[in-house]
Structure 1
Amino acid sequence: MKLVSHILIALMVLSVLLAACAPAAQQETKFKVGQVTDLGGIDDKSFNASAYAGIEQAVNELGIEGKYLESQGQSDYAKNIQQYLDEDADLIVTVGFLLGVDTAATAKANPDVNFAIVDYGYPDCWEGAVVGKDCGSDVEMANVRGLGFQTDQAAFLAGYLAAGMTKTGKVATYGGIPIPTVTIFMKGFEAGVKYYNQQKGTTVEVLGWSTAGNDGAFTGNFESTDDGRNFATNFVQEGADIILPVAGPVGLGSAAYCKETGSCLIIGVDADWFDTAPEYKEVLLTSVLKKINVAVFDTIKDAQAGTFSGGNVTYTIADGGVDIAPFHDLDAQVSAEMKAELETIKKSLIDGSLTVDGVLAQ
């Protein structure tokens, strides 16, 4: 009997120990994803926030462990990426053009770790560029997926809409920093206005950007709402009544000005500002959507399943990766004719019979 009792006690102790160890083991094997933000912070209501929304979806649906590190300056990029390496992250998501060099350098040094970079792709070098200084890589990398978005297609729709809605005959756009992921919006917006003029025989003017001159208005940052307010003030003084800010949180300053003065409407970027900045919904015409959250979630799902692949993935209007948001509270102000024309244009952009570059070249 004593032997049986000892065996039962031993089994009970063993079961308790196993139960205590189970959560720890489960936690250790959790798939880890870390995001490094670009300037503007995680609550930028733009690309950083949208990328993290994809991670949060993966936390809820895939059971991963997800976190973020905010970059206060460009010197934080490499440091934040390294922190995730030290924590044995399985996938590191970096956000934005400015992280291109640091992401590539770290990925090359750590080929067993997967990376995804939003709004960027490799190779990114040009003739005479120094790899690791001017550009990130002159080849694709098997452990890096570039997530790109054909946002000029969606911005084309927004430009056409703005041209049809303006009462002053002038619309405006501006950017945060003159980098390709910003100017692609401005280029598409200008093309949409130009196409409206071609179709309607009008002369709506775009302030703040010229593709022909490769020149435009930029605040030089993605943080200052005061700059957004000042730019909106200046554009309205020049006659514009619809503004597309491509500058993250800076654009909220423009939205605030439009709301307070009633002198302009705003077009949001990246996410639907009706949801992310509802305090400005009464002056929000639409938003140019870039579904970063979908791209990030898809990438996490692939990485967790072991089907991750490097190279570049570009989301377009055809696959729903870019689009314009509903008109929400201003829907009644958009005519049925305009809505039908936008649908026709969208179909033409999808089948390729209409292109941004084609319109700008005319």
Structure 2
Amino acid sequence: MKRLLVTGGCGFIGSNFVRLALQQLPDCRLVNLDKLTYAGNHENLKDIANDPRYRFVKGDITDGTLLEKLFAEEQIDTVIHFAAESHVDRSITGPAEFIQTNIVGTFTLLEAARKYWLADNKDSSQCRFLHVSTDEVYGSLGDTGYFTEETPYDPRSPYSSSKASSDHLVNAYFHTYGLPILMTNCSNNYGPYHFPEKLIPLILNNALNGKDLPVYGDGKNVRDWLYVVDHCEAILTVVLNGTIGETYNVGGNNEKQNIEIVTTICDLLDQKVGLLPDGEARRTLIRYVTDRPGHDRRYAIDASKIKKELGWSPAVTFEEGILKTVDWYLDNPEWISAVLDGSYQNYYEEMYGNR
């Protein structure tokens, strides 16, 4: 029986993972520790909130006392560490939170795992600490080439620098203490429950409401897009079958320019809900804005290692995934409204308390 601690399980990727883990690990016990910042949303998990295998704890990963209590209470043997400040723009205007959560928080979590798993000659052979990271730690690519697990780190923003630092801490705890760690570095995720400050949900919401569609620079920055459920499948595969101490890059094999993403969403919405009230296509809402400082030009993942060693590869093409995503947002307008007005933040405490 796996006893999982998932940090940041009310966030976008975390909530999709929690649901998948409960589906695929019927005998697991899963504790979701989330601070419920602006991006933490209990609406993402209301369908499993009363599952007897699931426990939610509101708390901060920088709280060492709380972490040590949870490890002992729940006899945690597996950590899936999602919790992070993750938006590049926010890291530019307010980097302090990124340093505190992404670096100090990861350190505090590592310490709690080390103290519980490696103390008193405990057998840690079945324990796993999976740190979920990003391809942004590698910096920016030119027109060709791919990030591999051996690509030198070259972070360019406060966000990616904080994640690079946490990656190095995780590796240090393996080499120094023998902590049984695993790491994944993924490309851009998209799909259901994505907080609407990120590109795809932002464009979706603005385009639905006839608002401007801001596109940085010339719109030709390239990202590799990974459907969130594919990513969660990869994480579960690494946790169950990955080699301790190893890093696995997780990509979607879907390189797209930002402007391609925007125009695709515009065209899908025109088809599904009709043109704008004035009869114009949604592409007319596109507005090019001043580029983000230090905006990396291209990311692209070589995911051949995880395919070769663990048999994982993405199952959802971008064409399938973006259609699923648009349909989900069209079918869940109440979720978007709750996120935008902030009412979701009180939902869980009012309904279930902090059990």
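Rule-based calculations on the coordinates, nothing more; no lab input. No experiment lies behind these values; they were computed from the predicted model shown. Cβ atoms are built from the backbone, for glycine too; each structure is taken alone.
Once distance in nm of label points 7 Å out along Cα→Cβ at positions 111 and 175 is calculated for all of 1, 2, which comes out largest?
Details: 1: 3.5; 2: 2.2.
Answer by largest value of distance in nm of label points 7 Å out along Cα→Cβ at positions 111 and 175: 1.
To which of 1, 2 does the computed value 24.1, 101 (Rg and Dmax of the Cα atoms in Å) belong?
Numbers: 1: 24.1, 101; 2: 20.0, 71.
That value comes from structure 1.
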Re helix-only ellipticity at 222 nm (-39500 (n - 2.57) for each DSSP H run of 4 or more, over all residues; to 500): value -14500 computed from one entry in 1, 2; matching entry is structure 1
